[in-house]
Structure I
Amino acid sequence: MPLIYEPRGKAREYSPLALNIFSGCPHGCIYCFGPAALKKKDYFESIQPKSNFLNLLEKELMKSAPRSQVLLSFIGDPYNKHANGITAMALLMLLRFKTPVAVLTKAPDNAILDMDIFKKFDSNLKFGSSLTFFSENKSLEFEPFAPLPTKRMTALDLLHRNGIRTWVSLEPVIEPEEALKIIDFSSDFVDEYRIGKINHMKDLEAGKDWNGFTMAAVDKLRSLGKNFYIKHSLRSPKVDAYLRLEEKDPDLYALKWKD
């Protein structure tokens, strides 16, 4: 299987292409799909880059470098505490081969060290963070070893002020009120939102007005003039009829390489 691949199913809503550097993640989020997807019991403890990753990536790019957006990463955090510069080297390689990148991380302190690399991409990179809770206490409960949401939003603000396009993956939404608070707080420094709800933990999903939340989020983002995409997990017939065509297109804001 190639390192750069087209995700399937729900994963395809993130990006037309993806590249996973690591096969584990230290954040310990209780809602994480990674251990089940990889069938890896030590997913949160064994965090290694793929074997011979950089050499294999270079060979792959030399053979056929995509000009469509590649997500770093769908599985594992590209800026986890074990990254040790490998993500920076991968980015420089993707830049050399003119492949656009969407970064997604919960580890902003490591990521902002690569700001100069992000800037070299010009409009061919966007930087994103996953946000689930506005409350730090709730974040600690569900994401015990991940940097706090205030740190993630501070990094987004810094990068936005430095001319880097920013985005937020508001997924999984577990408590709708928390997600709406994130939109309110971050709208000045976030350019794009992609929103989906918790959908594999029935006890957390039950008893919430998902239609009401989704339409409230849509109204808020429209009023703010933000680019956004509503994922299928939130698309009841009522919501689907409420959405505009561009709000249902997963690739509308995906990057294409521009010289």
Structure II
Amino acid sequence: MLVFLKMGGSLITDKAVAESPRMEVIDRISAEVMAARRATPDLQVIVGHGSGSYGHVAGSKHGTRKGVHTPENWAGFSEVAASAARLNNLVLESLSQAGLPVIRFQPSASARCEGGRLVELATRPIQTALDHGLVPLVFGDVAFDDQIGGTIISTEDIFGFLALALRPQRILLAGHYPGVMDNDRNVIPRITPATHKDFQNAIKGSTWADVTGGMETKVNTMLSLCESVPGLHVHIFSGIEAGNIKQALIAGGSSTGTMLSADKD
């Protein structure tokens, strides 16, 4: 079984303070992934993480998501890449220290975009890593763009591209939020393309700097992906509580959070 797991940037950093990792959370999640692998020998996992107060802060400062044209823009592009890489180094080391056979795949090394849309990314090396029992690690990163020079690709962008090629059964998006909230601040248990319009007014962007669109973009992107990948389920839930991520990896869901799928089943 192949599962994609994202550690949300809001979960593993303090998005209100630039470059502030929550190492105790990162280490706990790493331990939970290791425990899930031990408990489920046939589990294959691709781990991704957001940039939180690293890449998002730098990206917002330079407007990198919208395009890169001037020398100053390109200097900012480099700054965003370096910031995202600093957080990725911390996550990589944590996963490795937990005993996971992790291998990093830097998205910007092979990504190509057109008008902000990811159209090319090397997938064969990632599949080979999975075939040999390794745990691929990806992350939100910069990317070169044929139309606007450069941009930023989110972990959801990367997962969406990989899902079309690798066909995971589940995508887990663990954040600091309990799920997708309605106007009364209650968690919406399930969203499908048919019910999405009922909740659109309630689904808003994140409070802190998020150059890739926040919750609204997450839901739209993942629902579209569910329609493209038969049988795919996406679980948006809280990774704050100890054990939630392990449970989601092993059992395929929980009674908490929001499930997205192409139908009601």
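Please treat every number below as a calculation from the coordinates, not as lab data. All figures in this text were calculated on a predicted structure; none of them were measured in a lab. Cβ atoms are built from the backbone, for glycine too; each structure is taken alone.
Here is how the numbers come out for the structure above:
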{"item": "With relative contact order in percent (Cα under 8 Å, 6 or more apart) derived as 23, matching label from I, II", "result": "II"}
{"item": "When distance in nm of label points 7 Å out along Cα→Cβ at positions 112 and 232 is computed for each of I, II, the largest belongs to", "result": "I"}
{"item": "Source structure (of I, II) for distance in nm of label points 7 Å out along Cα→Cβ at positions 144 and 184, computed value 5.3", "result": "II"}
{"item": "Value 2.5, calculated as distance in nm of label points 7 Å out along Cα→Cβ at positions 48 and 192, assigned to which of I, II", "result": "II"}
{"item": "Structures I, II, by Cα Rg over 2.2 N^0.38 Å, for residues 72-199 alone: label with the highest value", "result": "II"}
{"item": "Answer label among I, II for the case where helix-only ellipticity at 222 nm (-39500 (n - 2.57) for each DSSP H run of 4 or more, over all residues; to 500), calculated from the coordinates, equals -12000", "result": "II"}
